[in-house]
Structure P
Amino acid sequence: MKIALIGYGKMGKAIEAIAKKRGHEIALIIDRKNAGNITIEQLSAADVAIEFSQPKAVVDNIKMCFSAGVPVVSGTTGWNEFLQGIKDECIREKQTLFFASNFSIGVNIFFEINKKLASLMNSQAQYDEVMIHEIHHTEKLDSPSGTAISLADQIIQYLPRIKSWKNYSADESMPETDDSELPVFSSREPDVPGTHIVKYFSDDDEIEIVHKALSRHGFALGAITAAEWVHDKKGVYTMSDLLKF
């Protein structure tokens, strides 16, 4: 399989290494240095594109893949307000988009646990406070993380008494809010691939679930697996389609 890498930071390099070990060819690398010089013809030589760039560039990158007729696997976060429009365009133009806020298999299992725990809390009103804390490396541009947003949206979906979420710096103390708002605290620390904590509080105890990434390998392997699965398909897909949860 010929892969175009769009974005060549730490994730792009990790994806490159795993792709080569699995027998794939890196047909094209697109980064900030050469993005303006890449032609549709050059991109169309790839079987699939894997896109890990920046929020301000992701929409143009995905549309470029659509124009080239190349399926795109995107893990860039921080652009949720444009996501539905891109999904609609993908369906309308009969193109292929695989989007995930997190490609780690472990995180996607964590998502399922988060949904189940939130649904259990429907009948447990004594756990009247819930919070999310996400910790990432200092180079991460968006806050909160896309994974934290996914966790928050799942809690809102499965625990109806939570109506909204709001982001806070980890330096801030637990805010005085009504019980319908979910605080999401964000920390940025050197060399942290990603840690996500969901915690429920009652007067008697606390319940906490945690996912801690030890390296970028799990994210990169998930992205490659997604590319292998989706490159011959049409439509919009997520990790739930791949993992069949």
Structure Q
Amino acid sequence: MSTKLKAIIVEDEEASRITLNNYINKYCTNIEVLDMANSVQTGIEIINKHQPDVVFLDIEMPYGNAFDLLESLDNINFEIIFVTAYRDYAIKALNLSAAYYLLKPIDIDELISAVDKIVERKKEGEDIFHTKILMDNIKSNSIQHKKIVLPQMDGFEVVNVSEIIRAEADDNYTNFYLVSGKTFLVSKTLKHFDELLSEFNFVRVHKSHLVNLQYITKYIKGKGGQVRMSDDSYVDVSITRKKEFLARFK
């Protein structure tokens, strides 16, 4: 019989704490909840006390948030499943870093999926790396220093957002083309990355193409037209996206 992972819950709302605890006990038999906290301060105390494998961490709490809690710890040696009621600023940072999170009200299938992924990662002995990237992204005010995690079949690649020239759809996958000449195939749709990278100078110029404006070297007129990128690749601009694209250069 495998050893259960030790978990704690940090959540300021009592009803949410109880519900999450009940869900874990009923549906996640590979995890044991050792303790619960209702604030950043008590969360820090029970993390230091129990040294858990997993922390279910509410993002917004009175007198601080999840990131304040993490900043206060000397060492983050546990996996985190963030919990939030809002599709707020934090969601984009979580997605960039490929961190686990659950939206309230909690969906049982999503809870089970997040827990199973963490259990699998623990079995494979992967380092707790996503949280470090997340914290770096939150602290960084510069696009140049933002990082994105690109999941791969054998793990993941960590790439500076500023080093991505373009991304191209391949059915339910996305090909990334980097300044270094490297390419990565990622098992997520282009739509996912369009939403994620829109604030970082990326523009969807075609249903199949997302480009980084800083690497466009030429626009060639046409019905939709084409753009030449810094790696000498040519990308079609669709008629429906031409006006929005050209507006970015005014």
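Here, each number is a calculation from the coordinates, and none is a lab measurement. Every value quoted in this text rests on a predicted model; they were computed, and no experiment measured them. Cβ atoms are built from the backbone, for glycine too; each structure is taken alone.
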Which of P, Q leads on FRET efficiency 1/(1 + (r/R0)^6) of positions 109 and 149 (r between Cβ atoms, R0 = 25 Å, to 0.05), largest value: P
When relative contact order in percent (Cα under 8 Å, 6 or more apart) is computed for each of P, Q, the largest belongs to: P
Structure (P, Q) behind the derived value 1.00 of Rg/Rh (Cα atoms, Kirkwood Rh): P
Test item: Cα Rg over 2.2 N^0.38 Å, for residues 141-228 alone calculated as 1.24, pick one of P, Q: P
Origin of the value 0.05, where FRET efficiency 1/(1 + (r/R0)^6) of positions 69 and 237 (r between Cβ atoms, R0 = 25 Å, to 0.05) was derived from one of P, Q: Q
Given -11500 for helix-only ellipticity at 222 nm (-39500 (n - 2.57) for each DSSP H run of 4 or more, over all residues; to 500), calculated: source structure among P, Q: P
